[in-house]
Structure I
């Protein structure tokens, strides 16, 4: 096999088995997790029936499939753990003696084999041999193999590694108290307590006392022994409280890290999305409409509590400053379709629009303003549209008062939560099948059941209630009204 072809195959195998950034790995992990669960259930059922039972025969057949699969997986993981040939040739070219070059090139392979997950992979194969299958511990080891396919479980376990020093100190103190109390009760009551004759009895007493289990089979009978028992019980409660708080804090920190990483990964995959800067009342309302319209978007807010509130609603949220180029880059402004600057501070809105326009000259920017002076500044620094929330609300109240039925219709059409009727704008692109055709031949009514209510020409001219013989030209924006499903189909096909 040619070296280049081998490298390509190795890269594919690496993506399937080991690459944490590969989407294909998720499918492999899920499939292998199901295989592990099924094999463990089969082994447990087999251990409870006679050797000639049909279930045992069926279990043997399952093992004939599962074990080779595990062996192949282990060998493939070992293969992609490093590139032995390249490492060896590079070391030899650098003048390293042959034995030393071979040994150093093998080190990554050996490091992989010594990794706990690789050891579990190897031990999980042992139940294929009947003597080991009867030992339930190896069945448990096979179940532990599922840790490899659950990245979050592995990350949670890494929390204990990160707190290994603190947990080690607690364990050392626990063993010290356990040893001291065992010897103390043996010295105090070995001759007077009929339940304590050996150090083993004393050790058992210390275990049940310090853990506050208190079976009652071994109890102190002297005053000094009872005083020691009280001290040991209090020490046990202290150890329990401290170790519980230590483990809880470690797991909480790790869960937050996992959650943040998951959010960052989700944001890194966004394309043609919208960036909502500020999650106040206005920003939240914008986000709710975008969510109802099934549009991809991300919240950018410097307040961690607001970002957390957005995350609780299921929205992608990033804690950062909207005027910072680094934070705007983190929410992939260069790939974004539009930006809403909805912060309460006019200064922040101006700087955000200015920075966003410099970073992405083609992005569509809508900004919030509270005065005419702010509107002029926002338009001057690059905003495409400026909205006065208070003025817009006042105009809407007047329309509702003067034309309530018409206002109800417009509100229904503009609400993303209504699937029966919505307004949408579709751009006539170069590959659009109706470019150059009149509206009555475009199939809007006959094929998509939507109505064109306006057409905006490339030069900005707005044609309302366009006639059927109006020709749709390149870069025209067609404002349509219709059902949500019909509009989505129109958007996909146009």
Structure II
């Protein structure tokens, strides 16, 4: 990237665009001085587009921040427009998730396309919720929008918001709290470790909200997008909750450059070399600004994924075969000291454990922004079933979404939460790498569920083993419904349970 004079950019704050129902939407304009604009970039953000207010600028890093918009305008010689969503920042109206996005996006694109300074292609951008707005703009303003740059697009409600596969995520409670006001609300006023152990309604009350709308999410404001109608670049990470919807959107679309790195949701926005306590090497880092400029100036590049295990970039494969592993245990699958194992042939018997909500299985050893990818802290727990394969003799490359067909039951009178994780166990067994996580809720009287663990790109090296863990909680990230008993017996029936991995065979 060449040296940027990011301050030789004309900036205009709080310009107005009128939505179809008369609501005023606030936009900031960034136009390079001296050079004609080669394109118009429209960025949607729910975090506030950075104009100083009585509360100060947004404390949350955003693709629509003034600093990034200035740099992008200077780097691409483009006019950059940062849009406050309805009810956020300086825009009028009320923010109701997934209701107004399609109509408002159409109004913004149509209005800006009518200005004489709007020359060249129109490229829409967004991260997280803003990416959903950019997808709505690309879909609804077909013919005006030429390309899209998306970081962690969340898919439809139910893919990420308000939870995953019908199970609510605690970190999205934080997101709804942040979005409950016109500007991001503070988060450091409460003891999150205590708050996240409370029932859902009590959590909302302790955060100062009467109703955050957990049960009211709908998709009335978003189009039924089966594929992107324009060329696009999609950026996500293996441990980003939006990885699965990003992967599926790219798979269904043409002319999409999908880039999946060894990143969490935060690192997907700010790619870094060290993520999850692992140094992935300098080649793991990409510059989103360079990717955006490349998209503006030419068609998207080739999709590529960062292979963990190889720690190198790899093209997206066209075909995979299914590698099936079946859990079994002769005596006890609890803890990694048990005899739970994975094999190529169907398992037998049943494994039992007690799930205790007064001592839930933790998703991480502590609460904090940095994820730990070595799950050794779970090894000695008697409420976690562990199944480990024999060491692989030859390298085995897995790229795609893992699924677990689970046959299990519980003596709970309420819906039972099940959590599955898959990891690579290194030779000697002292170190592991968490690869994928899936959840499902099984109703009383039912036994079958399919857990979608999300896509991975990983090479199991000779001497390494595959491990499957099963538990009833992943606190505080996922927790059972409020009606779940404090203690319950869980059973996994091995004959009807199988882990399926998409393997690239040459």
Structure III
């Protein structure tokens, strides 16, 4: 059986493959959907995405708790504990699904009274039903996904996710070409998600042959343990939801649904960067929990510092390209009428940079049950985000909303959060800020900035030109980072595990 390092490398490769395919599909599908639905209907779809985010918080943080404690139990090689955790979580999720049905049903029935002046009320009600059905069945499945990821079976999880992506967008393309509209979009997303839920459950039982679904294994002690973790995970996730999903409501209320379509362009572009980084960092989450089960703090810190370096290298590269060439790309991608999205893209690029370089620290805090303070920080950040967005939207429009997100991120995540992390793990400020963050950011930025000043006059709103420029950036950056960004030990580590071809089949 492949060891942990090999499984993480396989997961890294497959998640990169998913990200590339997702980006390629989205580059075509977003303008296709935008022009097919129109600004107003696409703005409504973006608004529905915010509803999904808020409904999803009803899991009360139990999803992350299951992943955390299943991985820890695997680290302790305790099969009975795994079954107790999964079955206890399953009961909880079924109860939460019932609550969700009540909430969505109430919202659907009362929608005509809540949105009195909304023209597409029937469309909204149907989309809410699709969202409700999807999430109702998704909750119980969350008890099983942690088994797959906790066992580091990323090949299985990424295959399911990639299959869902291809099926969903394939059906959307076909039905849009046949003349169907936003209703078909909601139905397709719901139907494909239901198929995926079944795949997750079947795969979990194949990954762990000792896994059992037996409600008699419900354990009050496990419930207490899961709850003690999930409560702060829930608060933290609520903070993330307010930070990431509130913008759509603020813009819709003050500027209109049409502006949501414009605002969504930089959000979508930056979300690919964040999702990519999240997938990389997510690979080490179960590994950290396993190390925590063995009480190996030094191993946790080593993995965290290496992951921070990797994240800085990737996020500095992608956000820099977005800032330098984003306007040309937006004009070519969706048209010159969306050029007003570029200033928002610049602000969000800085936000993504600041938030993502802290993602490895977040993962370590979560997977060692040290996330209480993190939940408090995110709650404060979310509050300031909402207040600043409401103040600045009337003065600066979309850019004001984006700044309302950026400012709290800079303060809370780059000042307060690292202080807590360093205290918990006995890390000096110099080690974290200077030797890790600042040093790696300077090394990463140098080749990009130099290359930009050489190539900037060649940039045009043409795909081939932008791809060519991006390729030159990538080649120069990769060579520079390989020799200047990584130590001899780190390069040796990568070379060792990149020889995965002989072991992938056994992983």
- Task: Please state which of the structures I, II, III yields 20.1 when Kirkwood radius over Cα pairs in Å, for residues 90-297 alone is computed from it.
- Result: III
- Query: Which of I, II, III yields 21 for relative contact order in percent (Cα under 8 Å, 6 or more apart), as computed?
  - Reply: III
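Using Rg/Rh (Cα atoms, Kirkwood Rh), single out the structure from I, II, III with the greatest value. Working shown, then result.
Details: I: 1.13; II: 0.99; III: 0.95.
Biggest value here belongs to I.
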- Query: Can you tell which of I, II, III yields 2.6 when distance in nm of label points 7 Å out along Cα→Cβ at positions 202 and 378 is derived from it?
  - Reply: II
- Item | Origin of the derived value 18.5 (mean projected area of the Cα convex hull in nm², for residues 194-481 alone; candidates I, II, III) | III
- Computing helix-only ellipticity at 222 nm (-39500 (n - 2.57) for each DSSP H run of 4 or more, over all residues; to 500) for each of I, II, III, the value -4500 comes from structure II
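Coordinate-derived values only; no laboratory data. What you are looking at is a predicted structure, and each value in this text was computed from that prediction instead of being measured. Cβ atoms are built from the backbone, for glycine too; each structure is taken alone.
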